[in-house]
Structure I
Amino acid sequence: MNIVVLEGYTTNPGDLSWKELEELGEVTLYDRTSLEDEAEAIERIGEAELVFTNKVPITQTVLEACANIRFIGVLATGYNVVDIEAARERGITVSNVPDYSTDSVAQHTFALLLEITNQVAHHSREVHNGKWEHHEDWTFYDYPLMELSGKTIGILGFGKIGQAVGKLARAFGMNVLAYNRSESESGRQIANYVSKEELLAQADVLSLHLPLTEKTKEIINADAIRQMKDGVILLNTGRGPLINEHDVAEALNEGKIYAAGLDVVSTESIQSDNPLLKAQNCFITPHIAWATKESRQRLIDISVENARAFLRGQPVNEVGY
């Protein structure tokens, strides 16, 4: 079996193993493949039957040129990089990896929140710069510190990740409100479901865990921000385009939004003209919420099992049908 991994580095920069995948056939592993150059993807796929991608588009043109493809494994949950209709027409199985990063993303959401409320990095830098040593008191704090207990967190999107965030919030003594297009019993055990408008109005902390659709694109915009409390904290570990970045940057600079903790932006990697880079009290990490070692190991394990199941004639995690 001829297997190609088009972009393996982000999943495994060298601290994990592809051994189990290599047991399925001859593996050609590329650290990176161009996201824009279809010719490069076509050349690298060549005669491969099993192809793994994360962000490299597998378009109709690629599929037409690479007639041996039988299986496409998406090394992610989102699978919009694959032309599903074209794959279906050719009888190609496409499998993704759902739910592998739930706990890691929830953890990172709170890492961003705690950085905002406790300013750990800032105070550590000040200690190393000598400020504590030369301070006349036994303590100093030159940034507002906040307690989460008793605050209200509003979670937009209450699937598995949103619910995991809700559980952590409850452990901190927070009141949890949720908005989702459908409600579940598991969700009711964690949060009170409310309308989007009520959630925006009541949240001290607003955390986004929605899928990106035409309806959710820029769901946080100037109009939504006007409905929020003054001094709200905004968190986004979902998808960058869920927010209008210009509106959020303006609200940060005006103080309407006290702080933002973001792991995703509209264009990745971030561009120098992104207004969030110059916004006040804006904390940005480079799309790493998913990337704990444990999460990446699950991603590989599930991806390999997807391939095994396909080869057994019993596909799992199949998308597009």
Structure II
Amino acid sequence: MIEEIQNTNNVEGIRSSKKDLNLALNSAFRHSSNQIRFQGLVTHYLRIGQNQAGFISDIKDFRRLWDELVGGEEVDNRPDGQLFRKEAEAIYDGDRQIHAGDNNETEILNDLESLLAFMNSNDFATLPKVIISHYFYEYIHPFYDGNGRTGRYIICAYLVHYLDALTAINFSSAIADDKNRYYKSFTEMGNPINHGDATLFIIRIMEIILTGQEKALEQLSTGINRLKHADQMLDDLLPLPVGYSDRQRNIVVGMRGIVRYLYQQAVFGYSLNASTDQDLAKVLGTTRYRLDQQMSHLEAQGIIKLMQEMPKIHQLTNDAYLKLD
């Protein structure tokens, strides 16, 4: 998810470090009231990941999304109309104009009404409809800035309902891997010679979606294979010898659960802050007292190390990580 958000920013030339997004994501996880940069963007992508993204049902939803997703970053480019921009706006590649959005807010409102009716119609095949809607929104260009980020979020919010969460949150990453193909599809679609034929545009965007799916599957497959290998290595790192009492066996089983979770976090959650011991106890369904006992044994064996005191955070030692990896 952090890669996705970073890529959707990068496509627009917005610098966002993994550290910035990491802070925003952890703040969103904890429902913090503090205003963290990019937290609005992160919160909405979390909803996609949790299948909680809603459909757009009103013109005002486009403006609400802009405010929540990018409004904090675009204080100098806020819409000056009732909801959207009231002046003309064009997109340039260097000195060359490559697209001019709707001329004024009246045109924007009329076209967004048409877009809204199309997006929520049942008269068209779902995936082509979502892809055409993405083009239509970017063509209208209702804001001075932030159209790309809001437009990509909207298509992701619809993809999660019709495909799956991983496909949705990998869309911008797939675009970033081949931005030329993405932008070329818009240029070809808008060419007067094309006469509004959306066939090639739909095919190109589907290819981008497929690329994102293949990349996600490859990453998952690699990570799962690493976890399977780590499970085998656990037998050497923390064996369960014959003759252990039930109490001793339960302690070792608990220790193995801790190690497996910390390794899994290293494999799949490398962009996130490490879980606190309190979070770890909740995830593993154990008490903090029992967790602390097991942590002490693991520290004594050089398998984990204390990274932070308040709140307590543990990580695998480099030696233990390499034995599992």
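Mean count of other Cβ atoms within 10 Å over residues 72-79 was computed and gave 22.4; which structure, I, II, did it come from?
Of the structures listed, the value fits I.
From which structure (I, II) was helix-only ellipticity at 222 nm (-39500 (n - 2.57) for each DSSP H run of 4 or more, over all residues; to 500) calculated, if the value obtained is -20000?
Going label by label, the one that fits is II.
Compare mean count of other Cβ atoms within 10 Å over residues 40-47 across structures I, II and report the one with the greatest value.
II
When distance in nm of label points 7 Å out along Cα→Cβ at positions 24 and 256 is computed for each of I, II, which one produces 4.1?
Considering all the candidates, the number was obtained from II.
Assuming 1.12 is Cα Rg over 2.2 N^0.38 Å as calculated from a single structure, say which of I, II it is.
Comparing all candidates, it corresponds to I.
Just checking, which of I, II has the largest value of mean count of other Cβ atoms within 10 Å over residues 112-119?
Largest one: structure I.
Tell me which structure, out of I, II, gives 14.0 once mean count of other Cβ atoms within 10 Å over residues 16-23 is calculated.
I
Supply the structure label, taken from I, II, corresponding to FRET efficiency 1/(1 + (r/R0)^6) of positions 192 and 216 (r between Cβ atoms, R0 = 41 Å, to 0.05) with the calculated value 1.00.
Value 1.00 for FRET efficiency 1/(1 + (r/R0)^6) of positions 192 and 216 (r between Cβ atoms, R0 = 41 Å, to 0.05) corresponds to I out of I, II.
Every read-out reported here was derived from the displayed coordinates using simple, explicitly stated rules and does not represent laboratory data. Everything numeric here is computed off the predicted structure, so don't read it as measured data. Cβ atoms are built from the backbone, for glycine too; each structure is taken alone.
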